[in-house]
Structure P
Amino acid sequence: MVDPADGQRTRFLLLYALAVAGGAVAYVPFLTILLPVRVEGVAGARSIEWLAYCAFAGAIAASLANIAFGWLSDITRNRRGWIAGGLVLSSAMLLALTQARDLPMLIAMLVVWQIALNMMLGPLSAWAGDVVPDRQKGLLGGLLAFAPALGAVSGALVTIPGLAAPDERMAIVAALVVACVAPVLIFGRPTPFPELMQPHEEPPLPDPHQPRRIVARMWLARLLVQVAEAALFAYLYLWLRSISPEIGDNDAAKVFGLVLFLAVPATLSVGRWADRADRPILPLAIAAGVSALALLAMAAAPGLTAALVAYAVFGLAAGMFLALHTAQTLRVLPRPQRRGRDLGVFNLTNTMPSLIMPPLTLGLVPVFGFGGLFIALATLAALACLLLGTTRIPR
């Protein structure tokens, strides 16, 4: 255990990281596998069209609900209660989704599920800002790298052939989420740090708007990297197939999963270094820069081996960036009393790429191929590197 005088208890940090991973378990297998399968079963030949409708409606609902419930948890000063309520309701909605027999009902229930899920996720994100001091934000970011890895594992688990029928998979996912999130609600007793609930002191003139500029740079940089990451998440398989038609979907899944797991120890190491050196932003700028270089390497990859290596470097750097950025964002938000609401606004960087990425891809790939897309994404990542590389957080 960590001495409370030095930082938050290790037990809470681990339970909190497990709960955040539970959030990933809630949506990764459902949105990437279970929902498409259910839409295909209901919509048939129109499944791609209706899946797009589901994705759009779900993204809008998630964005608004994350802001709303983060704000409500600010007002009520009760993160734990909202998390528990969201856990119960979102798990119940996962089970109820098995009863959707037509597309309008499926979309309506999906929207309600997204609202319930973000009742849990919004306050959960803000809770770390309330109780994890800045000197542990790097460590927190490293622990948060477990979330996407466990999300991917849960997707592989529930789709093991013969393990469960389609409706039973929903129940398995709900049970896994409860198993991940409930422990921090029951056993998590964080050491309070009252200073974390005090507003940041305003900087002296002539730059009274510095905190807002830092927040804006952090927000924009994350959005730029998230667009690149979302495009690779959606089109990795098709890109690899364009290089080597022999590669299968299982091969692409293995590469994706390996990169996620390599990101965990790498992010932990870098996050601990950032804490010790008190350089919270430098690893983010470097990770964004490495992502840009890896995307350029992907654009120029002459064969499958070079393509896989370049993607592995990109996936590692982008995964590290996103996990560490999540933790360091808690450092720069100037108003603890509105932390949940402000994190909800930051959460737009997770949902907006699903609206930006399709037209970007459709506009570039048919004309310039995947190489043109990767050069454009590299430009976005390089801009993120520039934004963060010129950002200075007052000490």
Structure Q
Amino acid sequence: MNNAGRDTRQSTRFMLLYALAAAGGATAYVPFLTVLLPVRVADLAGAQDIAWLAYVAFFGAIASSLSNIGFGWLSDITGNRRGWIACGMVLSCALLLCVTQVQDLTGLIAVIVVWQLCLNMMLAPLTAWAGDCVPDRQKGLLGGLLSFSPALGALAGVVVTHPGMASDDVRLMLVAAMVVGCVSPVLIMGAPRRFPELNQPSAIDQTPRKARDWAALTPAIRMWIARLLMQISEAALFAYLYFWFRSISPGFGDNDVARVFGLVLLVSVPFSLLCGRWVDRHNRPNLPLVVGAALSAVGLLTMAAAQDLVLAIAGYVLFGIASAIFLALHSAQTLRVLPRPEHRGRDLGIFNLTNTVPSLIMPGLTLAMVPLFGFSGLFVLLTALAVVAGLLLVALPRPK
């Protein structure tokens, strides 16, 4: 009886190795996009750094959006998640090392576009693999474990930007080494238990097709829109956190930003794990998402009102912890609402648009708002988006 009970759950070993690999995926882009790339853009563009960073983010987001759907779809067709993950890991790490060799901004954009293609060759199948292997009764735990991803990604940023730690070339080499060290173990030693019910083609019932498809898609659409709205806020701070803190305190350096960013995400990990375990015990996956959206709105309002560094950091800490919990748990709960397991990789690629489309929206939004209203006006708008996200999730039905 005990063995049968254990067999209904994915092994702890695989869950931990998968969480480490997901953290490796975040390490591949978090320190680079939050600190190392803005610093490189500032070196090349000078006073035009914000505008050029917007261009880099725009073209990189297009590449990321298309490649995530494409490689997710290819991993569905081939059924070989590991092979795609391994190839993407090697190629994206190799391209990361080319960034410091580029001496003009158009060349930098080209390298970033190709790097995004290779990065998503790794990330798309990796995300879909969790849906193949983790049953719904462990989705809360999965969400909690996924909170390690941005936290360790931010920690990598703190390490590589520590004053005197390394030159620009060596920083990127360290990032690449961390990615390989995190992702390789699950590829080599991961042996997940199989759950055939997770991967059976969707059954066809007697309900008229349009009604059936709409009923299946409605929760997914709500989840998609809610994450999109939250990710617009996340994307704005992801790209411009460095510049915002510098506008309040010019002496606030790149390592200071990386430390605050990393501290917030590390603190969010135990809270995410507790919330995830609570979700699994009580089968209430939507409630922590609604609370997370509400607290994110409060944090953004605090940031809008901040006139000094202490209040600015306090507002960001609240927003950062609440939004990190929201996004980690949302990533796992998304796997519940996808309607067709046989197209999981492709559909998760479409869900990944909520991560990349904000990077297309955010540059124009920022360039339109900040010159006229400052960062405070931008944060008030982002507050409204977080409130709408919470309202969308309030109406989601409780899973059976």
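FYI, it's all coordinate maths here, none of it is from the lab. Model, not experiment: these values are computed from the prediction. Cβ atoms are built from the backbone, for glycine too; each structure is taken alone.
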Response to the item:
If FRET efficiency 1/(1 + (r/R0)^6) of positions 191 and 271 (r between Cβ atoms, R0 = 35 Å, to 0.05) is calculated for P, Q, the one returning 0.70 is structure Q
Item to complete: Name the one structure among P, Q that FRET efficiency 1/(1 + (r/R0)^6) of positions 167 and 351 (r between Cβ atoms, R0 = 25 Å, to 0.05) of 0.35 was derived from.
Response: P
Worksheet item: From which structure (P, Q) was mean count of other Cβ atoms within 10 Å over residues 327-334 calculated, if the value obtained is 21.9?
Response: P
